[in-house]
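Q: What follows is a set of structures for review.
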Structure P
Amino acid sequence: MPEIKKVGVLGCGLMGSGIAQTAAQAGFDTIVVEVEQKFLDKGVAGIDKSLVKFVEKGKMSQADKDACMSRIKPSTRLAELGDCDIVIEAITENAQVKKETYAAIDSIVKKDAIFASNTSSLTITELSMATTRPKQFVGLHFFNPVPLMKLVEVVRTIVTSDDAFDRAYAFAKKLGKEPVACRDNSGFIVNRLLVPYILDAIRAFEEGVGSIEDIDKAMMLGCGYPMGPFTLLDFVGLDTTYYITHVMFDEYREKRFAAPALLRKMVLAGRFGRKTGAGFYDYSGEKPVAFDRAK
């Protein structure tokens, strides 16, 4: 099979723009596609801002930054993906929308190209069935922020070919990442272990085990975690976490994957975390303040 030289990225949001930046930094010509020009403009501006920080910190020269940006081609046309060797999807976490998108590009992208999804919770097998190439379909789950986080979960289904998996795994290494091999189970490795942990932190708070701040501090100082579970929840997004609990509970049917009542109430109240300015902490002041009414 041909070597991966040209990369396509579907979606130029937080994850898609990060993946496109990472591919371009690794020397790959990269097409990034969005449904509207305004989303492209915002994503590309974010890439430029990220690279400027690398230059300011002395981690990249101005010439390398300019070369990286020149390798990124933004577009609103799916047809631009036609000659890509791998297409990585990073659009909204909605199975139906993803499947419709894969079906649309299946006849456009060359037959020997690999399709990959950056989904964190959906079943790769289900997404692959929307195409005529399930053997060339993998999961490539990157972590936020993509340019800085080293891990990539490379997910194979029961029908993914050895060749497609090996090429995707090698590609992740060429991006400068540390890949790990995963089976196609909901949550893969990281979320399979992380989601029950952060949900249990909410239950511990509901049961009066400790305050939001003390639970965060205990896990940081006691386990060496860079941030506590409530800070992490606010960073990831309470709405995103709530959605993931539904997907994972549907697969495993175990209480540890079910959303606690407090998480549901926070989402209903519009407290999604940092992106809305308030979650388990309030971010309106100079420093985050724990939400003591979340009981």
Structure Q
Amino acid sequence: MSFSSKTKNDLCRIMHTNRKTSSAELSAMIHMGGTLRFEGLKRMTFQIRTENPAIARYAFKLIKSLYKVDVEVRTIKSKQFKNRNQYIVKVVSAEESMSILMDLGIIKDIDSYTTLSFEIPKRFIQEREPLKAYLRGAFLGAGSISDPEKAYHMEFVTSSQEYAKELMSLVNSFDLSSKMIQRKNSYVVYLKDSEQIVTLLSAIGAHGALLDIENIRIMKGMRNNVNRIVNCETANLTKTVEAAWKQVESIEKIKNKIGLDKLPPNLREIAELRLNNQEASLKELGEMMNPPMGKSGVNHRLKKIEDIAQGL
């Protein structure tokens, strides 16, 4: 099961006791994921088509609880999607369908003509809870979220530019910065920032997905920190090995040209220690000396040896 499907399944378990929040959610679900069809004068039907059985059951319950009408659920095989099941939720009566669409603000009468409305009904967005429910319905209708292990991306897809702008404004009312793009014949409202996605998931009640993303963010952060530490240690080790190789090369040059006994006693001591302990760090070399010496003192003497080698 995809992360998006899991998130939607969790949202379908939310129980409503308020008619306005239920209406807001159903309105958005139909607006985003519904299909309308005229069947004559003042006769219109709608259906919600989905591959997710949990969404089909949820839509069925919402319609029945709000309007007490006959609703049918059919299953068909989708040739477009490798013969997977698709679920169609439909109100039986065209007259009742028309009444529901009018009540939910999806259609409206203008000069005795019935037309689609691309405005989000004001009564659903004046209060915080119905507003959150509307966004939840929009996500269930035509939203998706990527697996956070791969990418941070959450989007809503609609066929209307006007409606997409209203939806974007609704999302951004939570101090978010969603953007809109056109994708073929559709308009996409999307978020790509993980913190903003978490904020929106919290608003619509997707707490399971929210916790999953937070856990993944923590794990990614830990992995990044470990990688940074390993890279830093690798770089330091490489630097140390290169420096030690250069020091040994200088000492060998002096040994072959003039002999180490020609060096001052303090330099001969560190030179012999370096030759016999080529993998030791400056700190370890300093601890071997008598008396012990700090890293800066050891480094200073080795630099003098390199200068002598260069002069030969």
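Each value in this text was obtained by applying a stated rule to the coordinates, not by laboratory testing. Here the structure is a predicted model, which is why all the values come from computation and not from measurement. Cβ atoms are built from the backbone, for glycine too; each structure is taken alone.
Q: I have 23.6 for mean count of other Cβ atoms within 10 Å over residues 12-19, calculated from one of the structures P, Q. Which structure is it?
A: Comparing all candidates, it corresponds to P.
Q: Something else about it: Once distance in nm of label points 7 Å out along Cα→Cβ at positions 76 and 108 is calculated for every structure in P, Q, which label goes with the largest value?
A: Checked P, Q; max of distance in nm of label points 7 Å out along Cα→Cβ at positions 76 and 108 sits with Q.
Q: Computing mean projected area of the Cα convex hull in nm² for each of P, Q, which one ends up highest?
A: The structure with the largest value is Q.
Q: Out of P, Q, which structure matches -18500 when helix-only ellipticity at 222 nm (-39500 (n - 2.57) for each DSSP H run of 4 or more, over all residues; to 500) is calculated? Intermediate results must be reported in sequence, preceding the final value.
A: Numbers: P: -14000; Q: -18500.
Among P, Q, the structure yielding -18500 for helix-only ellipticity at 222 nm (-39500 (n - 2.57) for each DSSP H run of 4 or more, over all residues; to 500) is Q.
Q: For which of P, Q does mean count of other Cβ atoms within 10 Å over residues 4-11, calculated from the coordinates, equal 19.5? Present the calculation step by step, with values, prior to reporting the outcome.
A: On the way: P: 23.9; Q: 19.5.
Structure of origin is Q.
Q: Can you rank P, Q by distance in nm of label points 7 Å out along Cα→Cβ at positions 36 and 196 and just name the one with the largest value? Numbers along the way, then the final one.
A: Numbers: P: 4.1; Q: 3.0.
Of structures P, Q, the maximum of distance in nm of label points 7 Å out along Cα→Cβ at positions 36 and 196 occurs in P.
Q: Here's something else I'd like to know. Rank structures P, Q by FRET efficiency 1/(1 + (r/R0)^6) of positions 124 and 228 (r between Cβ atoms, R0 = 41 Å, to 0.05) and report only the one at the top, that is, the highest.
A: Max of FRET efficiency 1/(1 + (r/R0)^6) of positions 124 and 228 (r between Cβ atoms, R0 = 41 Å, to 0.05): P.
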